[in-house]
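Q: Below: a set of structures, written as structure tokens.
Every read-out reported here was derived from the displayed coordinates using simple, explicitly stated rules and does not represent laboratory data. Small disclaimer: the values here were computed from a predicted structure and weren't measured. Cβ atoms are built from the backbone, for glycine too; each structure is taken alone.
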Structure I
Amino acid sequence: MVISSALLSDVENIALEAGAVVRPIYEMDFSVQTKADESPVTIADQQAEAVILAGLANLDPGIPVVAEESVAAGRIPTVDTRTPRFWLVDPLDGTKEFIHRNGEFTVNIALIEAGEPVLGVVLAPALGSKNGTLYSGARGLGAFRRDAAGRRAILCRRVPQSGLAVVASRSHGDEQALDAFLAGRIVGSRVNAGSSLKLCLLAEGRADLYPRLGRTMEWDIAAGHAVLAAAGGSVTRLADGQALTYGKPGFENPHFVAQGLRD
């Protein structure tokens, strides 16, 4: 499988198909269940994942898929940071935002190569046009945003003289830890956002820094990381500044810092 514009388009279409399943559920009454890790799950998570798994199998059934709801059910393929290729899928990132109906939830599909996110698609089904707002990117191809105005290339920006635009989690924020991290930095603004949209804000040059000082799983951020990297940004481990990799035992991330262009 070659990373090409055609492959990126195929994955975009799979995400759009999943979004078409999610939107009607979002607009009706739905029940919320609790998984073993105390996180919420809805029928939208489950149905979107089924669509994505079928779509990826049609692309190449030989590539393993690590998907959030499948992992919760105990269906976990054997992968690590040296696995040549595997997919990471979060069918509905920001389930709390979905439940609160604020629109800030996303469908996420990422392709990982030897621990590195090399292709990613992030769809916000409830934002923008009737098909939502779609972010995508791949190594060597660049990053893009597609909405009612059409498709355009996006890039990270350099930090403006007014200071950093800092993004924080809407539902999982730790203000005290964030304040300590930002001490001594020139901060022009701070904004809260849900799901992997935070990484996309960096990718399209609307923000500069996203420190994540709490628990996340690999499928939460891999697609957004791929889009951000294709737009010129990076995601590094807080502890040592090294690139964040995927395929770690348990699929749990350490604290990390996502940022746009570095000065």
Structure II
Amino acid sequence: MSETKKDNVRVHVRQSYANVAKASNSGCGTSDADSCCGVASQDDIEQLFSTRLGYSQEDVEAVPEGADMGLGCGNPKAIASLKCGETVLDLGSGGGFDCFLAAPEVGSTGRVIGIDMTPEMLSKARNNAEKSQFKHVEFRLGEIEYLPVADQSIDVIISNCVVNLSPNKQQVFHEAFRVLKQGGRLAISDVVATAEMPEEMKNDPKLYAGCMAGASMIDDLESMMQKAGFSQIKITPKDESREFIRDWAPGRGVEDYVLSAHIEAVK
């Protein structure tokens, strides 16, 4: 992919998620909002997270109002094994949902940092943190390919349906490796390709922003992670995710090509 095309992808994704943030402020469900991964109407969000993505009712009720926008394809906290005192980095933190769930796990001696490239999402997350007085959670503006984070400063990286949106995934994994401490770990929920997608789907901007067209094959992801330096790589597709992925683009048959998966690795 040329640098111009990569920039065009980033611009489109950023605008799509700016629309999601704006829509969630006034009631989700616009056509722009519906083009993004896992987005649901406000009435459906609680059911979506508790019964389809792996979050519990307790999780949904624990976060500030407005942090849960129905975005995502899994529950990275379920595989992160977070410990008190750890520093956690969330790639593509959106309204802060996963950051706020991680905060009690690491406790007051820990720290949670969310990175997002969309100013509207960042503003929403910061407002959510301030309202609920999350003192050890912060949000930074930045791209996941160029993290505004110091070398070897992070214990755990989480992310929920975001890496697939990057037009330069190899750089994402290089950056993740750079910021992790020795022994640090990845705990990511993302969409992976299980079959080669038709070109018309790959080139559909809405399917890209919708977390489908940008999904990489599992073997390619493993190769990228190994090249970045990771070991103990484990990618676990979830066949049951076909049901909610089908709802992201009804009638397009995308569930025949992509699945949600847990992606784990260690530095």
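Q: To which of I, II does the computed value -11500 (helix-only ellipticity at 222 nm (-39500 (n - 2.57) for each DSSP H run of 4 or more, over all residues; to 500)) belong?
A: Corresponding structure: II.
Q: Here's another thing I want to ask about it. Work out which structure the value 22.4 belongs to, where mean count of other Cβ atoms within 10 Å over residues 83-90 was derived from one of I, II.
A: I
Q: Between I, II, which one scores greatest on volume of the Cα convex hull per residue in Å³?
A: If we compare volume of the Cα convex hull per residue in Å³ over I, II, the biggest value is for I.
Q: To test your reading of the models, identify which of I, II gives 11.3, 30 for Rg and Dmax of the Cα atoms in Å, for residues 59-122 alone when calculated.
A: The read-out comes from structure II.
Q: Suppose FRET efficiency 1/(1 + (r/R0)^6) of positions 219 and 251 (r between Cβ atoms, R0 = 30 Å, to 0.05) works out to 1.00; of I, II, which structure was it derived from?
A: Answer by label: I.
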